[in-house]
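Nothing in this text is a laboratory measurement; each read-out follows from the coordinates by a stated rule. Quantities reported herein were computed from a predicted structural model and do not represent experimental measurements. Cβ atoms are built from the backbone, for glycine too; each structure is taken alone.
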Structure 1
Amino acid sequence: MHVTAGDVVSVEYVIRLEDEQVIDTTVGEAPLVYTHGQHEILRGLEAGLEGMAIGAAKRVTVVPVDGYGERHPEGLFEVRRDRVPVEAQRVGAKLETTAPDGRVVFPYVAEIKPEVIVLDLNHPLAGKTLVFDVRVIDIEREGSLGAEEIAPAKKGES
């Protein structure tokens, strides 16, 4: 069985930056489970998993346009320090705020200056090429019974 649209796929992965720095992994943890073709994962990763078989492993390189996008300078903005809670006044801190159009947004602290804090609405991995070492753990075909759905019949139900 090979990964195709509509399949529920379980994968194990290690994500690295181009310099080989590991930034995330599911190894030793629960695998990532997604429905193939439903755009639930990064486009570049999904394309790389297409056609893989259970047990297959490979390296998939995801460029920014197929990952978290390019960085956009207009995503950076400055706010007065007194507008940011003291406990969040550190680089990398994630915040929640409301944009002028009423949307809830989640910037992170990119830089701290003497009088202002620079917040960034770009995804922290925007503009970065990501390298995934992936292995397909399981594939459930749409309409098939998963193992958790199969149980022995109770006495008198046969």
Structure 2
Amino acid sequence: METPVFDLTAATSATFDYKAWYEVEFDYDYVFVNAVTEDGTEVELDVIGDENTAGGMETTQGEWEDKSYDLSQFAGQKVKLTFDYVTDGGLAPEGFAMDNLSLTVDGEVAFSDDAEGAEQVTLDGFISTNGLFDKDHYYYLEWRNYAGSDKA
């Protein structure tokens, strides 16, 4: 997922905030958060998945967590943020979700996306969801004859 390009050319301070909810496998699944400037320079802001917080997982334990990145180092530039979720096929924990994205520049909210309407970010592999998923359900029936070995 990537944000729009934020114009910080006239800024002196900037902060990007959002709510995060995640359960990723420690040392196998990661969310890399990078800032990318107009000239293509990437600066790593955060790595989710590099701490073992609960039994082999990095997790918010089912709670939404406030995340915040100081973007003041990019004052005078244009920058976008990228969120890359990288996982393997070993385990399938709950994953990564985010909500209530906002950019505050010099004390004023310059960007916000609460994920309730049209996306203001490029999803690029992410999906917009209310957190509920329809799943197929299967029921297996077995005929048992309580005689012989089934009689026990």
Structure 3
Amino acid sequence: DPNRVYAGLNQLTGELMAVKALSLMDRKGNHMQKQLAELQQELEMYKKLSHKHVVGYIDSQLDEKTSTLYIFLEYVPGGSICSMLERFGKFSEELVRNYTRQLLLGLEYLHGKRIVHRDVKGGNVLVSRDGIVKLADFGASKSNNGATIT
């Protein structure tokens, strides 16, 4: 899969972050200029989002040699709800209520910004070390004006 997420370290500040690498080459090896323009437009919108229950955007960088766009995001060490269920088994009803309430607060914020996530699932809901739920992976999101959010 040419699109992957890695753990990263800011060499100046020591801040841990998630690094999402997106290949901008099609299967024939052609650079996807239109896709890059759309992604950059999406990132401009993502930069404006700031909420406790939405994974934070840090920066992005294009490697023109490899046609890879790197997106630097807030690192959420607990992983996804899917991976937590695999590790710890089913959640108590109380915990499900807690996570659901937080998830809805994040969705309410996005909807207030006229953004629809469109891919809310266990793999896209991350949990911080202190139990804070954060919505991630905006690849399928749409803003009300039809632009996609990554």
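General observations
- Each of structures 1, 2, 3 was scored by distance in nm of label points 7 Å out along Cα→Cβ at positions 9 and 129; the highest score is held by 2.
- When Rg and Dmax of the Cα atoms in Å is computed for each of 1, 2, 3, the one that comes out at 16.1, 50 is 3.
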